[in-house]
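Asker: Please go over the structures that come below.
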Structure I
Amino acid sequence: MARLLIVHHTVSPATRELLDAVLDGARTDDLTGVEVGVRAALAATPVDLLAADAVVLGTPANIGYMSGALKHFFDTVYYPVQVDQRGLPYSLYVHGDNDTSGAVRAVEAVAKGMGWERHRPPVTVLGRPDTEAREACWELGAVTALAALERADG
């Protein structure tokens, strides 16, 4: 069975809406054979990541950067998974009040350093998530779950 890992830092109603949409997409009835694991960024471990065939990362943009919790996740997993998870497909969603570009740059720089492959462009949302933002996150969850299935079949 393929495994999609969703690592998130969800601290606001807006980031909760985005996470819920990603989860709905990842768990769509149209996809079978994908187990979806969900871990808060401060609780996710190298073992979680080593078991994953793809990962979705979710973070608020805090002071122009990814959340400290997501940075902690990267610090925790960097060396233990660096070799075994090269080529891991990843996707990203970021919520911000006025800018998400610094957070996106930071996550993409770390993911590139880990040898991960961006599966699709990040979903970035400013302000309250609207229908379009929720649909984009639903699609992000669904297509990244499909990437996990493809990598597991591989």
Structure II
Amino acid sequence: MADIKKDSELLAEIYRNTHYALESISDILPETEDEEMRDELKKMHDGYELISGRAAQLAKDEGLELKEPGPFKKAMMWSSIKFNTMKDDSRAHIAEMMTQGTVMGITALSRSIGDAGETCDPDIRKLADDLLKMEQDYEKRMKMYL
């Protein structure tokens, strides 16, 4: 029997994770002059957008409400990215920032998958696994730029 609360928490983590990533990429793209890195970031953005949309649809189907990160958190992320890229907007530095964010996302998502357990709704679990695999792939790709 699926645990609605755990399913809801995992779906919320997926949504939160993708929104932080989308927000970070949107903040960092204007600061990125390197074309190859810009293309990589755009591909990542598309991947996160796809998963976010799937999470929103699952939530709608399940009658769950997902909350976006608050304005304070968004402002903190934006200012951190602006400050960090002002100091150094090199390809390697942007890759390092993206890798750090991805690792945080992988860690939070892995914890949430573990907390959800084996009785998790299979659609939500698949989406979480898809996101985890995608983020692990992004981490590898970003490390190539370090």
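What follows draws every value from the coordinates through simple rules; no lab data is involved. Remember, predicted model here, so these are calculated numbers, not experimental data.
Asker: Identify which of structures I, II gives the largest calculated value of Cα Rg over 2.2 N^0.38 Å, for residues 47-134 alone. Write down the numbers at each step before the final one.
Answerer: Values: I: 1.08; II: 1.31.
The maximum falls on structure II.
Asker: Here helix-only ellipticity at 222 nm (-39500 (n - 2.57) for each DSSP H run of 4 or more, over all residues; to 500) has been calculated and equals -14500, so which of I, II was it run on?
Answerer: Numbers: I: -14500; II: -28500.
Here the read-out was taken from I.
Asker: Given a computed value of 22, 19, 12 for semi-axes √(5λ) of the Cα gyration tensor in Å, which structure among I, II does it belong to? Don't skip to the answer; put the middle values down first.
Answerer: Values: I: 22, 19, 12; II: 29, 15, 12.
Derived from the structure labelled I.
Asker: Taking 35, 31, 19 as the value of Cα extents along the principal axes in Å, for residues 15-86 alone derived from one of the structures shown (I, II), identify that structure.
Answerer: Details: I: 35, 31, 19; II: 42, 27, 12.
It must be structure I, since only it matches.
Asker: Hey, another quick one. When relative contact order in percent (Cα under 8 Å, 6 or more apart) is calculated, the result is 41; to which of the structures I, II does this value belong? Let's see the in-between values first.
Answerer: On the way: I: 35; II: 41.
Of the options listed, only II reproduces it.
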